[in-house]
1. Out of P, Q, which structure matches 20 when relative contact order in percent (Cα under 8 Å, 6 or more apart) is calculated?
2. Which one of P, Q has mean projected area of the Cα convex hull in nm², as calculated from the coordinates, equal to 19.6?
3. Work out FRET efficiency 1/(1 + (r/R0)^6) of positions 41 and 265 (r between Cβ atoms, R0 = 35 Å, to 0.05) for each of structures P, Q, then name the structure with the largest result.
4. For distance in nm of label points 7 Å out along Cα→Cβ at positions 9 and 25, which of P, Q scores largest?
5. One of P, Q was used to compute mean count of other Cβ atoms within 10 Å over residues 33-40, and the result was 22.0. Which label is that?
6. Can you tell which of P, Q yields -17500 when helix-only ellipticity at 222 nm (-39500 (n - 2.57) for each DSSP H run of 4 or more, over all residues; to 500) is derived from it?
7. Work out distance in nm of label points 7 Å out along Cα→Cβ at positions 65 and 321 for each of structures P, Q, then name the structure with the largest result.
8. If you work out FRET efficiency 1/(1 + (r/R0)^6) of positions 169 and 313 (r between Cβ atoms, R0 = 30 Å, to 0.05) for P, Q, which one comes out largest?
Structure P
């Protein structure tokens, strides 16, 4: 069963102009913990006191593992240990491009630095994870060698750091790593959304055998963001294996609580979380949905803690008026349908309950 590690707090804080304070992060972390994610990546302890204080508070307050990230540097690991993290996640570049442009060192030296950082984290009493930065643009032989170099690290995450991959390529990479002897139980993935593929890539990777996935509420994260937690969970429930072990009935309220805590919002048309996604006004849609909501929706929002809204007003057609009359056990004669349409045009827009009450009042 794939595990979800939430990176909303850390990735969101890296967006330009964001300054989440300790209370913001703690409130968001608590909401994520109630949802049931396996781990919360709460910050980058080496960058400042806010990250360290928030991590320290959360580590004492939530059931999920609290993760702090660290470069393969002693001072980063010490900062994470000082913050009281449950898990130190060391990250190191593995692609030729990033080894050259970021570290200016060889692959062997980079992996040696990572090994020393992981050893120090363990000595300090923390569990460890490793992330291979730009892993999806790294030669597969080098990727497999990196896994083999750290056999005792329980989770090694391959990152699509610049969002350059698509689902077919992701499936191929995961399948190839498995064929090269990489244990799927150790294989994690982290996707960015620069091409709009992060959620789809996450689903492709877990279907191919990856067992840990990084996600972020509303895709919050640098540039185009990360794989959206809510999209991954809902899409998996609707058209996948339904394996992600979170409290689905709390999904939408929990995500909105995280956004509120961090002072973030979403466009009304944002998948799953946007208000427009479960609001219907078209006469054809509302007429059918009064009888069977699944006619024009891919999932029941109530199953994820949300609600649908059918809107009746000037745009309503004869079909929706007829369905409203039938819903109230009123014979939908042509005269009544016409009169109801006039009333809806005059008093609307209104939701289904208000429209039904109007029928009961006037017919």
Structure Q
């Protein structure tokens, strides 16, 4: 137990090199130009390596914990799922070219330490789908993310049971099948990709035995991590009832993005540490200016006018994300979903 705690702590400490480096001279609030200029002076290829290596060191610590018994295995499964989610989000910023200093480092880090071991699509494929197809078309019919939500059952007129099943889609038989199919398809792209997936399973087994392979790889990769990623997708936009706008990028994105937990610091901190890491909680600011690294998104968000929807809750209550999505998918008289509009701020 002492060893696993020590490895977990070492991983956390190693990750802080990147956080501390980019925190230097960081303003509390600032316009995008000032933040990008500061970001460029801090850009490097070393601290991102420490950051992603720290994530894998933490995963190793969870593998060691998984060998300590069933309860420890269950805890480790959630811990590894959160780390997989962190790696996904770090690779997301690499796709935008702001994780490391050079394009080559961004691509190599994302592939070697996230996409290959997790069985994700090649970085080039994700960049095309995310940067070219999603960002300019968020919430529009051509958005691949909206198509993914619809395929899961989040469609106009969906019955209550269909809606509930769609919210938990990664845990349904069809969702698990989709996850397995995606991993298999990506692994079969090349022998190297298949070997990387197998190497993660082997490393877990060698570290913590069968329990680590099951609770440290299979359960988080096939069930828990997909669920966390799915929940993050649900809270990125008001997918089914955006407010159409024209104007500056921030003004346009403010009409189709949301900001979860704007006044609840405890829930916001928990989300940022688990399922909305590395700036995903500030997806509105990211959508408005995708070239800003996550370290500076809070400062940018304070400079921007708030988005048209800032829900205090995810699941329950009249102002929750789930309630809004549910209402937006049901027939309702015009005007029922009217929302307040902020003042434009570029």
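Please treat every number below as a calculation from the coordinates, not as lab data. Please read all numbers here as calculations on a predicted model, not as lab measurements. Cβ atoms are built from the backbone, for glycine too; each structure is taken alone.
1. Q
2. P
3. Details: P: 0.95; Q: 0.75.
Greatest value across P, Q: structure P.
4. Biggest value here belongs to Q.
5. P
6. Q
7. On the way: P: 6.1; Q: 2.3.
Checked P, Q; max of distance in nm of label points 7 Å out along Cα→Cβ at positions 65 and 321 sits with P.
8. On the way: P: 0.05; Q: 0.90.
Max of FRET efficiency 1/(1 + (r/R0)^6) of positions 169 and 313 (r between Cβ atoms, R0 = 30 Å, to 0.05): Q.
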